[in-house]
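Below you'll find the structures, each written out as structure tokens.
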Structure P
Amino acid sequence: MSKEIFKKILNLEFTERIGRTEYCDHPQLIKHITGLDPKSPDQAYQAYKKFYDWVPYDFLWYGNDGPEWASLGRTTDMGHAVYQVDGTDYRKPKPCPFSSVEEVLSFDAAKEYGIPDIDERAEYFRKSLDEVQNQFPDIVIPGGYYKTLVSGCIISFGWEMFLEAVGTDPIRFGDYVLEGFFNLSMANFRAWAKVKPLVFICHDDMVWSNGAIFNPAWYRKFIFPRYKKLWSILKENGIKILFCSDGNFTQFIDDIANAGADGFIFEPLTDLDCIVEKYGKTHVIVGNVDCRILTYGTKQDIEKEVLRCINIAKNCPGFVMAVGNHIPPDVPIENAMYYFEAVKKYQYR
């Protein structure tokens, strides 16, 4: 049933209830709901399956980039924070392997990590997608790619060297360095196009909480035209594109739509009102309850936040409700349960 609901949502057909998904990193919450421990190798699969059915999920956020770059060439960390309340999973961050801006400006990601054989990579993606879909047959499992352009740079260089290199020579970085990441992504997008998933999540954390990291003109010259080329490969094969980024990309909504995105997955920082006003009848919209309200708010605050999202977007055929910035383990279980109850109470159109 949930799979059929999401298929209709992708086609912008109204469903009796709004769509549902979550990004839950709260093992104790899942155990509370299912009675099973998602951290136990013997119980994890059944715990997650039971949780997805209980919510219920209509689609699962999923992606696969192939082998980790760390095994293929130089990388650093996107960050070393871990969602653990007691801090037991803290790890020391990996040092940046680049010692100068010139090293970064001379970097070719495609050469460093290697362009994959497209047919072999497609078979790899197909097997991985089939495996997850077989585990959760009642919900839609998308294809997806994580480190498209900006996220790829963050993984390779780390924030400091990335920012310094772009600031030193934004044109050289945009023309040369980004082209390497684009070529690597293109090979993987071509492989995913052969797999032909129903829908594809293109992830790229290309903004901060207050908006653009770089001059918006730089994005429009070097980022969005490359998105359009990447997405065209998928769209030619009938695959719908959902663009996903952390932070606030409100100012770039039109650029992302014009590049070919069929929908947006976003945090509460991105303006739901703006997206609904411009694209509520034409695009899929996933989000955007604020997990900070679940963490620190009262039950009244949580209900108000649920109603904020539903009242703004329930008349959009492509709307999918979710906590837009994850459900981390510091959310009180009582608050999380009240959130789920509130969504179930108001989810019908």
Structure Q
Amino acid sequence: MKKKRADFTRYVTSKRVRELLDAATRTRIHVLGDVMLDQFVWGKVGRISPEAPVPVVEFSHESFIPGGAANVARNLADLKVSTSILGAVGYDDAAAKLKDLLRSGHIGCTGLVSHNGRETSVKTRIVAHRQQVVRIDRETRGDIAAQVTEQLIAQLERDLKRADALIIGDYAKGTVTQRLLDAARHLCHKRGVWLSVDPKPSHKLDLSGVSLLTPNRKEAFELAGMVDDDPHDIPSQDTALIGVADQLLRELKPALLLITLGEHGLLLCQRGQKPFHIPTVAQEVFDVSGAGDTVIASFTIAIAAGASPVEAAIFSNHAAGVVVGKIGTATVQPEELLASFQW
């Protein structure tokens, strides 16, 4: 599906992007949250099953990729940022596979705590002809044990001694407890570390006082306790959306609120300022898996590298535009991001 590109070069030039990418290589950003293993089973469909009206996928090959908060770390590492991941895993083969993938991707994983009685989250996607056929989830939900939470806090306190930012990815699997979030917020405030949070409204937490919140439109309405209505074609004229953004800024007091709008791009909101809408730059959309991970990772990278909020929003919008044009849980490489600004 083709999209018309918006020209924001008056805000961010390719030269500025190079500067930010170069500065990013000297930053360190940690990630905390629900880690997963993404499995992709690739094949093709040639017939319908005689047993039921479902397609028969002829297996070709399979691949594994870090998912959830681990995919946020993967996005950071692929943009040459020094990073590590903190979270909870089980004592199982999936955890071993995930750690191997993280190490090979130059992502520190000593902050992954093994948890008795917990299964490492695995999401299996069956893909045929560039389309997902079905997804199978294997996971344990419910809050992690208090002892594991304290282990993660102790590790986080050590890691934040030399950090430019922390990203928390909450996927409502139980790693991000209120105790863990409160400790992370306190430590970041104490050390002057930027704190980005990707929230999950179904997981009721006090999200107040963070540096950045990145809900999608549906999540923003849920956080505000409101029912989503049909979105306006022009987000900056969407009175319901603007009202929700104002409410979240007033009640949760994040320094920045970045609402992801799918095919409509991003809406950057700051207290006392008019919302800034950035239309998508995606030329073709094949798969939105992990696009939110790319947005929070690339925005935080840009901020850590010295970008203004507007520059960071445009930077992350371009990064997301690249990944949605790929199949599967994808990331963006520096040269791809640069190329997206050269047209």
- Message: Computing distance in nm of label points 7 Å out along Cα→Cβ at positions 75 and 187 for each of P, Q, which one ends up highest?
- Response: Q
- Message: Starting from the value 1.5: which structure in P, Q was distance in nm of label points 7 Å out along Cα→Cβ at positions 11 and 267 calculated from?
- Response: Q
- Message: Suppose volume of the Cα convex hull per residue in Å³, for residues 43-170 alone works out to 137; of P, Q, which structure was it derived from?
- Response: Q
- Query: Here distance in nm of label points 7 Å out along Cα→Cβ at positions 35 and 323 was calculated and came to 2.4; which of the structures P, Q was it taken from?
  - Reply: P
- Item | If helix-only ellipticity at 222 nm (-39500 (n - 2.57) for each DSSP H run of 4 or more, over all residues; to 500) is computed and equals -14000, the structure in P, Q | P
- Highest-scoring structure on volume of the Cα convex hull per residue in Å³ (candidates P, Q) is Q
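Taken together, the values in this text are just the output of simple stated rules run on the coordinates, not laboratory data. All of these numbers come straight from a predicted model, not from anything done at the bench. Cβ atoms are built from the backbone, for glycine too; each structure is taken alone.
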